[in-house]
Structure formats: C-alpha cells, structure tokens
Structure I
Amino acid sequence: MDASEVRERAGDLPREPGVYQFLDRDGDTVLYVGKAVDIRDRVRSYADHRGGFAASSRANGEAVSGPRSDRIRKMVARADAVDTAVTDTETQALLLEANLIKRHQPRYNVRLKDDKSYPLVQLTDHEYPRIEITRDPDDAATVFGPYTRKGDVETVVKAIRETYGLRGCSDHKFSNRDRPCIDHEMGLCSAPCVDAIDAESYAEDVESAVRFFEGETGVLADPLRREMESAAQSEEFERAANARDRLEAVESFHGEGGEAVSSPGNRQEIDVLAAVVEGGDATVARLHADAGQLVDRSRHRLDAPEGEDRVATLLSAFLTQYYAERELPEAILLSERPDDQDVLDWLETAGVDVSVPGAGREGKLVELALKNARSGVGGADDPVGALGQALDIPRPERIEGFDVSHAQGKAVVGSDVCFVGGSAEKSGYRRKKLPERNDDYANMRELVRWRAERAVDGIDDRPDPDLLLIDGGEGQLGAATDALDEVGWDVPCIALAKSEELVITPDNVERFDDDAPHLHLLQRVRDEAHRFAVQYHQSVRDEVTTALDEVEGVGPATRKRLLRRFGSVDAIREAGESALRDVDGVGPTTAERIARRL
C-alpha cells in the first residue's frame, strides 16, 4: 500500500482501542501486529513519511521518535489489507497484541528473545486448591488473567491469602505436613494440611476468591476496609496504612481491564461466538482463549439468513460449517442459543461444553465478542456491507473495476481489476488491448462486452462479480450497460465520476458522504483500475518505442515522424516500404530494416 491507500483504509477503521494487523496480498499472512488506543489514528500514522511515532508512547519495539525504520516502510509497501479487533481497554489490546505476535510471529514485529507471557493466577485442581501466580498454568486448574501489572497481582493474592487463608504450598509439602507451617503463623493459611479447617469451609473461601477474580471486588475490599477502620480506631496506624494500600490495589485491580478469561475445571480452550445481523448482512465474531489467555480472534461475514430468529439460525449454520473441518474447543460460549438441536447434540456428544452465559466474567467475554461483531456489520469496518445497503443490492463481496487508457486513440488498452471482501485480489486482474480509436465510450463498450462474452460463454475462469464499477461518468456507464444488455449478462453496474466523486447508477446520481467507508471502497477500486490501465498503456507504448529503437538508422526524430504519420506500430507494420520511404528521414535501406524488424 502507498500513503494514499493507507489513509483511505484508515478512514474505514474504528476509533476505539484494539489491535490492528497488516496482511499480505494473500490475506492469510500476518506481516505486522500493533495495538492502539485509537485504531484509526494509529493506522493513519503509517501514511506519514516521517514515521508518525512521535505521538505514540510505544510502538511494538520501535523507537518512539524519529523516522520510521526501513523495515516498517517495507512492511507497509508489501501489505494489501488491514484487519482489526476492538477491545474494551488499552490493556486488553496490549495483551491481545502480545498473544497474536506469539501466535503468528509476524515477520516485521520485533520479538524479544527473553519474551515472557503475562502473569496468571491459578487455583489448582485439588480438594484444597492452592492459589499461586504462574506463567505456565496447569491443565486442570481454574485460571484467571492474564494481567499486566505483576506487583498488583502479588498484592491481591497476598490479600486473598490473608483474608481467606488459601494455601500456597506444593502438593508434596501439603501431603507431608504433621503440623502447621510458618504461613499459618503469619495468618496467610488456614492450615488445611492438618485439618485446621474442614473441606466445606475451605471450599467457601475458595469460592470467595473466585468471585473476586470474576469481578466482585467487594468480597475482598470489604474485609480490608473493615481491617483499615479497626486499625485506625485502635491507633495502629502502620497496620491501617498497610490495609489502605492493599485496599487501593484491590479496588483498582479490575479497572486495568487486563483479565481475559476464566477457565474453570478442565475448560482450557474456549471459543466465544457472537453474531449480529443487520439487513442482508451478518457477522460472527470469534474469540479464542487458551489456558486463560485471549490468544486469537477472527471475524466472519456472511449473508443473513431468512426467518424471524436470524441470529439463532446463523449461529447454527456457523457452528456446523466452521467446526466441520477444525478441532473442537473444550467449551463454546454463545451470544444466543442456536435453533438447531441437532448441532447442539453433536457438540455435546463430542464433549464440548456449550453455554449462553449471563453476567460475570464469561458474560463479559460474550459482550466483547458482540462488540467485535457489531463493528463488522454495515459500519466503518464493513464497507462492503454498507455499499450493498446504500445501493440496495445483495452484498457485493466481489467487485470488478474497469478503465481505459490511451494517448489520443493510440496504444488503447483496458483494465479489469478485482476486489474481494474489500481487498484487491491480484489473481483476478485482467487487461486487454483494444482497437485504436479516440472514442472513450466505444472503448469502454468494447472492454465490458469482452468481459461479458467471456463470462456468458464460460471462457472466463473467474466467478461472476456482484458489482461492476466503471471509471467515468454517465456516458461511460451507458456504454457499459449497453454492452451488458447486448450480451445478456445480468450484473449490477455503476460508475464513479472523478470530478465530484458522484456515484452514478442506471437510475440516478448519488452523492455519498465524503467520509463514508463504502465511498472509500469504490475509490480504491476505481483508482486501482486506473493505475492498472495506465501501467499497461505505458508498457504498450514502451514496446513500440523499443521496437523502433532497435532499427538501425531510426533516431528519436524519425521515430516521432513515423508515429505521427501512421499513428501506431501496427499501422507502421502494415505499411509497405514505399509508404515508409515517404516519411522524411527514411530511405530505402531504413525502410527495408523497419519492415524486417516489425
């Protein structure tokens, strides 16, 4: 992408915290992952030739000021698309960014050799669970996190142990104790190892810890507040200050937004699916958590199903199609119950725990998935869907753009570029030499007729497009629609005029908002068709020049006279030697050489 393309793509992105990924032309290779407080502004900064890092506090291992590195410039030049995922907070974006970098290992990201994951808190799978901070959780543990501030995590875990007496020793030490350890004497453990507390009471304390990590701050803040007030009343000011500091850490803990998911019991791998339907468009957002960490996300756009309960129908179809050839997770959280009981029975038989959570940690995950799904339907992140709605046509997933380039009727060529899902698909590009004539309408009619005939005759191996876009005004559109009618190829066709950026349809002329994402999409298709046509035109002209340059005795002046007289290399080729000799500077020998060379 060049700077103008980056600016246009950025204009379609959400103004929310989250992560962005630059993708290669194949759409599958992740070149670079970054996080941002405002995704649109951050991506737009990549169009700044000076770098754009000065206003950023962190840039994924890059310098925070000064020119952008050659590595990042090369990445942007190679990129063909930008994908995004929104989050609730900047901290969640930071965590997701780190996990996406580890998962995809993008070529242009800096990856530290001593890279470590963010800390987690786990409650082990034991009759008397152990609470501990870890970066490598046990498979069967209940896991919370990840968190970005390890110091706060340590303060909270210590406060939990002081308040509820959860043990921190290894299972080996637990099994071999015959008297309480020093942790019990310090008030950090209720000593279940020597039956100082019964299993039921200990389980209640564990449940209180779980409730805290699921967002109920009061289960830990209230006891600390009572301790602080009691210490102050008894004038134990040092203990009161200590309780105050722990209380502040506890009350601000969930505000950091770093937690990703709780994985109770054996639920290590969780998929979170949320669906949104608007008009004829639908999006399913998928979040994937592994061992308590949000490690991946994807968004899938589909045609909306018919019927009343469209979200339930959509989720049923997605579950069947998506997981038919993929490994099933251990649990799936859904925004709504699917309407196909056979699908639910299949998942249950496969051992997948399927649920529609309400409040709590898992409910927040579903809300985050819904947020990503909403950003993908008919809005800034879905210009394709928005374009279909604006034109009142089915979703134009596949768009082909056409343009003609020539020099006063010479070296006439046409371009046919292809965009799928809003991104250029270079394998779908085609180009064609056209008869030499200085008639824009006839040239466009010829180009579109060529494409239509190949489609109707089954010669073209590409799928039929959902929309044709003509670079031009009403005249060019009329020529294109005439060609479609003559051949009998029924495909919606519109034009985009450069002067005022008017969208011209066979029925009327529309003006989209300047900042409308679907207008930006049309502009990208139009500009790419123009670029591809001009590039081919220049190539054809260069072929002519090269052929004449190779003829001994033909210099720049003679070449210009030949082209002025005959108009094109084809006409020169067809001319006889006697006609060539009529041109000033071309004698019998030179005329013979020209005829032989061409």
Structure II
Amino acid sequence: MPAEVIENFNPNDPRTNGEEYLLNIFQNSPRFDGWTIFEQPHINSAKPDFVLLHPERGIIVIEVKDWNLGLDIYENGGYIRGTNGHRHRKDPVNQVENYKKWILKSEAVNSIYLAENFHNYYGCIDTVVYFHEASKSEASKFCNDKRGYTKIWTRKDADYINESNNRLNPNDHTYPLFMNNSKFNRNGFLLRELVQELYMHLQYADYNYERRQPFILNGSQRVPLQVKPGSIRRWSGVAGSGKSLVLAEKAVNALKNDYNKRVLLLTFNITLRHYLRDLCSQQFGRGEYEGERKKLREDLTIIHFHDFLKIFMTEHEIETNIEETNENFTNKWLDAINQYLTENIKKEHFNYDYILIDEGQDFKGEWIHFLKQFFTEEGEIFIVYDKAQDLFEHGVWIEDSYQIKNIGFKGKPGNLKYTHRVPNMMVQKIHTIRQQLQIKEDEILVPEEEQLNLTESASWHNYNAKLTTEKLKQIAYHVDLLRPSNDWEDITILTTNENTGAEIVEYFEDKGVKTSHVYDLQKEKDQERRRSEKWKFQGGTGRLKISSYHSYKGWQTPNIILVLDSPSTNYENEYIFFKEPNRQAIKDALFISMSRVKGKAESGEYSFNCLNYLPAYNYLKSSFDSP
C-alpha cells in the first residue's frame, strides 16, 4: 500500500525545494509503502518538517535544510554569519533531536510504557537532517561531525533511498528503514501502540476525548469570560474556585468563536500541563461539526513556561544551552531570545491572539513583559493566581505596583472568592489549621452549606518511626484502608521530602504496584531525572500517584495522604535522620495538600490523611479530632 501522506501546505509559507524533493520520494517510492508521513504537524508550537510513522518499523523525524553550505556565510561547527557580520550558531541536529524529545515527552502516553520496558526507548525514534544543496562532506563539517544518533542525508542519500532495490545501512539510512520489524514490538507491541497514538495526535483526532459533559460554569466564574480585546488582565482566586476551569473555557471560546485565533496556555508547573490539556478537551465537547476538534491541536498550545522558551529557541535555532539548570538560566534564555528578536522576525505561528496563564503567582513581572512580544492584541492576556500558593517566594508580584509597572494592567484584580471543589469540611479544617499556625490569607468561602456526608473523612495521625521499614509499613497501612473502595488512580501520596518520596515509590513498585511520580530515585536531586518522571505524571494511567506537594498544585483527587516530615530527612542503613524543618515549608505543604481534595462525582466520597512525623506539630491533631 502506498504511503499515506498527510499534507499541510501553507501558501504563506511555501515548501522549499528540499521539502518538495523529499515529499515526491515519499509519495512515489515503494520504499515508503505502508508508512504514514505527516508534513509539518503542530506539536505544541513546534513544527518538524516531516514525521514518518510505521507500526512495525518505527518513527523518523526529519528536518530539511536548503542551505548552500559552499557559501562564505556558512562556517564549520554550525555557524552562520549574518548581514551585520556577527556569527550565529544554527544547530539543525539539536533542533531535530529536541523535536524527538517533545514527541516522546509531551504528546504520547504510550511512551511511558515504552520507557518502562526499554532503557533505550529513545531509539524508537530516529532523527535525520536532510541537506538538499550540500555534499556529505560539507554537511558533516558544518555539523562538526558530532551528530550522535542523528543521520545526515544529502540529495545523493535521498536518491539512493528512493531506489527500493538498493540495500540500506542502518547507520546511514535509519534503523526503521533498514529493519522490517522493530525490537520495540517484542514486549507487547508497545511501538505499534505508540505509533497508533501518535497517528491520532498528529491527525488531531479525538485521542483523549472522554464522552463526559463539559463543566457548567456558575455566575461568578462566567464574569471573567468576557473578553476585552487588547487587554491584559489578572484574576485572583482561592483554591477550588475554578481558575483553571475559567482558563480552559476561555481557550475553548477563543477556538470556537473567534475565527482562526491562536491560543497559548502557559503554566509554571510541568505536571499541570497534562491536567489542563484534558480539561480543555472536556470543555470543548464533541464539536458542532466534523473536524472542529482539530482546533485543539492546531490552534492551541498548552505548555509550561520554560518549555515554551526551549521550543522557541529550537524553532529559531538560537544558540544556547537549553539543558542548563543553574540559577540564572531563565535570564540567559530570555536575553538570548530578546537579542534574536531585535535582529530577526519570529515565525508566524509564534504570534498568539490569546495568552492565558495559570499559576500566575509563580511567574515574574519581567516574564509578562517578555510574553507581550508574542501577543497580537486581537484577544487578551489573562492571568489567574492564588496568593496562598506562592511556593517559590516570588512574592505577590502581580499586586505590587512597582513590579507591574508598564505591563498594562488596568484597575484592581478580579477575584473568585468561593470554592466549588474543596469540600466544606476541608475548608473548615484549612481555616482551623491557619488559625493554629497563625497564617493570614484570604478566607475561602463556600457558596452554600453542604449536607453531612458519611463517606467523607479527614484525619491526623502522629507517628514516630526510627526505621525506614517501620515508616513505609505505616504509610502502606493507610493505603490499604483506601483500596477496597478506590482505584489506584483515586489515591495520591504527597511528600515534603524527595528522599521519602523515592523510598515510597520503591516500596510500592517492589510490591508490583505501578506508580506515577516526580522524583530522582537515585536521591541525587538531579533535575533531568526529575523532569524525566514529571512528563510521565499524567491522569488516566490507572496508577498510584506519589508526588511532592509542589508538583501537585492544580491537581485534585478524592484521596490524599500527606506524609509530613522534614525536607532534610535522610535514610541510611534503615535508620531515619532529619533536622528541624522550615516552618514555611510545612505551612505550604499542609495548605496545598488539604486543598487538593475533591469528592467523587458520583458519591462525594473523599478522604484526607496526614501522617505526621514531626513532634513539634503533634498538637495539630486536635484540629482534626474536633467536629
């Protein structure tokens, strides 16, 4: 069967000669029979030139360059000299390998299962840079001969591949084109399932649309939905007031009601992106006509702020270390992008009519100034925030007259005062704990008195464990109590300490319980290993969730178990050691965990259990014992 080619021709951005050349080969060469080829699919504002899928062979991502590397402006090592004489590094290998990362880590749930079964799961996707106007020698020198796993093709390679009788070499022409059957299908056809999921993603199909009715917003939640074109607005809200729901509804309204509008939905938290994606899908509904839901993929980008910066730098081939994680990396990235934009025009698909920001308290004023460069002023910039969740100590910048100067806010912030998610009893417990700990925050209001629910519970348990196994058994005991009436998906364990989280994950995994978590299991606080787990932290996987309270902001679940111990806790030879905790960290952990509870839709059932290992906080048990 000839290749299925999903074309994405844009008359405002015509194909290059190299793109036309490859596309003709894909369409006509028997070599690509059975393949599906996507031309410039949208992947959260990234647009690789070609993505090739085959359920038995694998996946190939191709970036095309029509550069004449014989010209003086091109210098070995990936440098291009601009008209002003300055050298700029353009790294197409880095560009295509980042596309590969985003496909695996942002778009596909099945890549989680592949990663768990194959330590080298990255190999399921091959990457190629195709130089249409260069020789192999020129291309290799330009890429500095450090291409890693990425293949370098020239027109000579393309012609060789086009002849279906020619024998291919996996090191030059990719493993998926060389092998009839991929090793990644040996353990339950995981590659086949990943390819099927990606096919639906890239086709903008209803990959994740559960046939649930969209949430109906109440009167107070509908007020901020009114759009003031060209405006920049801020809206605060207490926990459970519907801030994320308002953003999802605004995004959907923009996609449905404003013709051809593009929407950027930003978060600070990596894990929250998955939740917002599902919420937007639910609020969009079935669509009023066939194909309308394609807008969710084509015109909506949902991403956390730092990944947005990475994608922009990759798409525009800006030279910088996007894997950097030191203290000043954000400013370095912003400076690099700002410098680029003073001399160049950004790609059209980075112009957004609506920029919607969740977790606004975790952003900074200068970030909003920066984002205004991407705003068309056709729609609005709209920011929601909760002063009580400023975990990164940025201060309530969004209400500071000095920090918001020249951003463009008009008048006072709007405010959602009522919670519609956090159960009444939990609101009362939060109020009591705040009084006990002398925390001054906006009061959370409940719209109306709820009837007492016999299936709701909130408990505090004081423990004093000296051995690791003793502590883990205490935690497992409370999980076991919940299991008869709850799926794993409905239970979340939150921690104040990464070492504790890693110990809990290992304990349950050893017992055959699949988990989603956010930790470096080697307990070295490695940011890359943390990020590697966070992209897998998604809803709908049927797994027990184990998370830091920081990473669980914005999420919700019927059952929360908070393991309250010192952030300094260490586990050595079965013994537990810790220093006195930071008081603010304990306050934050209690508020975040208690405000993440949401009753089940069918029964209203929920539970909150705090397992306290800090003697200084034993007295808080009285707040839970009282009615």
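Using the calculated result 22, 18, 7 for semi-axes √(5λ) of the Cα gyration tensor in Å, for residues 418-465 alone, pick out the matching structure from I, II. Could the numbers behind the result be given before it?
On the way: I: 22, 14, 9; II: 22, 18, 7.
Value 22, 18, 7 for semi-axes √(5λ) of the Cα gyration tensor in Å, for residues 418-465 alone corresponds to II out of I, II.
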- prompt: Once mean count of other Cβ atoms within 10 Å over residues 234-241 is calculated for every structure in I, II, which label goes with the largest value?
  reply: II
field: Origin of the derived value -13000 (helix-only ellipticity at 222 nm (-39500 (n - 2.57) for each DSSP H run of 4 or more, over all residues; to 500); candidates I, II)
entry: I
- request: Supply the structure label, taken from I, II, corresponding to distance in nm of label points 7 Å out along Cα→Cβ at positions 250 and 282 with the calculated value 2.0.
  value: II
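By the measure FRET efficiency 1/(1 + (r/R0)^6) of positions 538 and 570 (r between Cβ atoms, R0 = 30 Å, to 0.05), tell me the structure among I, II with the highest figure. Don't jump to the answer; show the numbers that get you there.
Numbers: I: 0.95; II: 0.50.
When FRET efficiency 1/(1 + (r/R0)^6) of positions 538 and 570 (r between Cβ atoms, R0 = 30 Å, to 0.05) is computed for each of I, II, structure I gives the biggest number.
Any read-out appearing in this document is the output of simple, stated calculations on the displayed coordinates, not a laboratory observation. A quick note: this is a predicted structure, and the numbers were derived from the prediction, not measured. Cβ atoms are built from the backbone, for glycine too; each structure is taken alone.
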